[in-house]
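See the structures that follow.
Derivation of every value follows stated rules applied to the coordinates shown; laboratory data play no part. Not measured: the values here are computed from a predicted model. Cβ atoms are built from the backbone, for glycine too; each structure is taken alone.
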Structure 1
Amino acid sequence: YNIALITSGLLMVFLSSFRYIFSPVMSELYGKNNINGFRTVYRSMCKWLFMIVFPVLLLMIFFPDNVLGILFGKEAVKASAPFIILSLGFFLFSVFGLSNTVVFVVGKTKTLMLITSVCSVTNLVLNILLIPLIGINGAAMATSISFTLISIMGVAFCYRYTGLYPVQRVYLKPTISGLASLAVFYGLIKTVIANTSWYVLIPSLPLFILLYGFLILAMKGLDKNDLMILRTLERKTGMRSEFLRRIIRRFL
């Protein structure tokens with residue numbers, strides 16, 4: 001279970017990174033009452049998180065044995081079921097978790113305490129009910145449901161306080177791009193090559209990533225606001241990505 005928890009929890013690394021980088025930006029915009037800028041940053045961040053995390057989720061769901069086997073060995077494959085269950089909950093939290101950040105930025109700390117308390121109690125109760133029935137899968141379901149509840153409550157309170165919500169039509173293009181890329185990758189690995197060993201999967205991953213990125217660009221999945229997000233990332237991290245910016249501009 002710990003293996004499944006740790007590995008699926010990697011999905012939340014992206015949310016933590018974005019929070020660290022953009023929370024000060026959002027606080028500054030809110031402090032200046034720049035609501036349009038605040039809204040733009042929030043929605044763009046949610047879109048970027050979805051674009052980054054969704055393909056990772058697809059790999060975790062469709063290749064769980066391979067992911068766990070490569071990282072921890074053959075014995076870890078036994079944790080595939082809880083791994084998938086946890087991945088789904090952590091995915092939702094990673095995509096919608098910025099709503100909780102917005103609640104914090106607007107100063108509603110008591111609301112965050114309420115959300116945390118409700119979800120902690122929910123997790124405890126579900127563990128007591130589910131673990132005796134279905135073992136580690138029950139523990140995974142309890143954790144996944146709790147994180148999903150955190151996400152739902154965060155979105156609800158974020159909308160209540162600011163009128164903002166993370167669900168957008170722009171998610172459709174990354175979704176189509178991800179599923180199409182997965183279909184090609186899955187078909188290649190499972191049918192054409194018919195080998196899912198680590199020495200086949202790892203070298204093949206760049207194909208999946210490049211195809212996914214190309215489809216997003218080809219479908220006009222990025223806009224000028226994404227360049228703003230990229231510039232902010234560069235400023236905060238000290239890393240330059242002129243090549244990536246040129247590519248994005250070409251497909252706008």
Structure 2
Amino acid sequence: DIEDSFQDNEKAGVVYLDLTAAYDTVWHRGLHLKLLRTIPDRHMVKFIMETLSNRSFILQTSSGQCSRLRRLKNGVPQGSVLSPMLFNVYIHDLPDTASRKYGYADDLAIMLSRPTWKAMEEGLNEDMGTLVAYLRRWRLQLSVGISVAAAYNLSTREARRELEVRVDNKCLEVQQAPKYLGVRLYRTLSFKQHLEEVKAKVTSRVALIRRLAGTTWGASAKTLRISTQALVFSAAEYCAPVWSRSPHARK
């Protein structure tokens with residue numbers, strides 16, 4: 001969609017939203033209501049809610065002292081395979097906005113393109129107000145200090161253009177190349193910065209693999225192959241369809 005805005009000679013603005021302790025603050029009664037609206041099988045809904053209830057924890061210090069038993073009244077368990085799906089259900093009814101919305105579990109972003117910076121900023125601010133009101137209604141909290149805004153355009157003269165997006169009268173931080181889902185997104189979508197980071201990561205991991213190899217010593221060929229696939233290929237190929245067309249990918 002950002003590339004489409006380039007083709008239409010428009011300005012694109014993106015806000016990357018960060019939710020404070022998103023999984024831990026899921027309101028159980030609200031989730032129950034949305035599950036009932038989404039899943040026709042009431043027995044399945046009851047089973048899911050049972051897995052979230054009666055959870056508790058105790059904190060133990062290094063000296064062996066323990067805190068009192070605390071019960072968790074909200075949230076979905078971290079690390080559970082169900083948690084991302086449950087969170088998707090919890091926010092599946094995000095309100096309609098002029099901005100396009102993108103999300104993977106609790107990693108949310110909105111994008112709006114307009115012919116002028118003013119129109120785009122006004123639209124983003126209006127949509128952010130709508131989303132913040134929705135989040136508060138469902139007991140989720142936007143982290144204003146961590147959420148960032150970014151402007152995307154091909155004009156060299158406007159390379160330092162900064163958006164003014166406000167939440168509760170506080171301006172969101174503006175970044176030239178924010179990272180979303182592990183990919184660094186520079187204003188021109190050249191992916192140069194991202195590929196430089198990938199190159200550095202792959203180089204360091206290749207050096208580590210070399211320390212395990214030797215003609216008369218070291219790990220077996222099978223171990224080296226598995227280690228290379230796990231450490232090197234996973235980093236080198238991550239999101240390759242996104243950045244593979246970049247001219248910097250061939251350097």
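Summary table below
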| item | result |
| --- | --- |
| Structure from which 1.7 was derived, distance in nm of label points 7 Å out along Cα→Cβ at positions 53 and 69, options 1, 2 | 2 |
| Entry that produces 10.5 once mean count of other Cβ atoms within 10 Å over residues 37-44 is calculated, selected from 1, 2 | 2 |
| Read-out distance in nm of label points 7 Å out along Cα→Cβ at positions 45 and 125, computed value 4.1, structure in 1, 2 | 2 |
| Origin of the derived value 22.8, 67 (Rg and Dmax of the Cα atoms in Å; candidates 1, 2) | 2 |
| Which entry (1, 2) yields the derived value 15.5, 47 for Rg and Dmax of the Cα atoms in Å, for residues 117-204 alone | 2 |
| Test item: helix-only ellipticity at 222 nm (-39500 (n - 2.57) for each DSSP H run of 4 or more, over all residues; to 500) calculated as -11000, pick one of 1, 2 | 2 |
| Entry that produces 15.6 once mean count of other Cβ atoms within 10 Å over residues 13-20 is calculated, selected from 1, 2 | 1 |
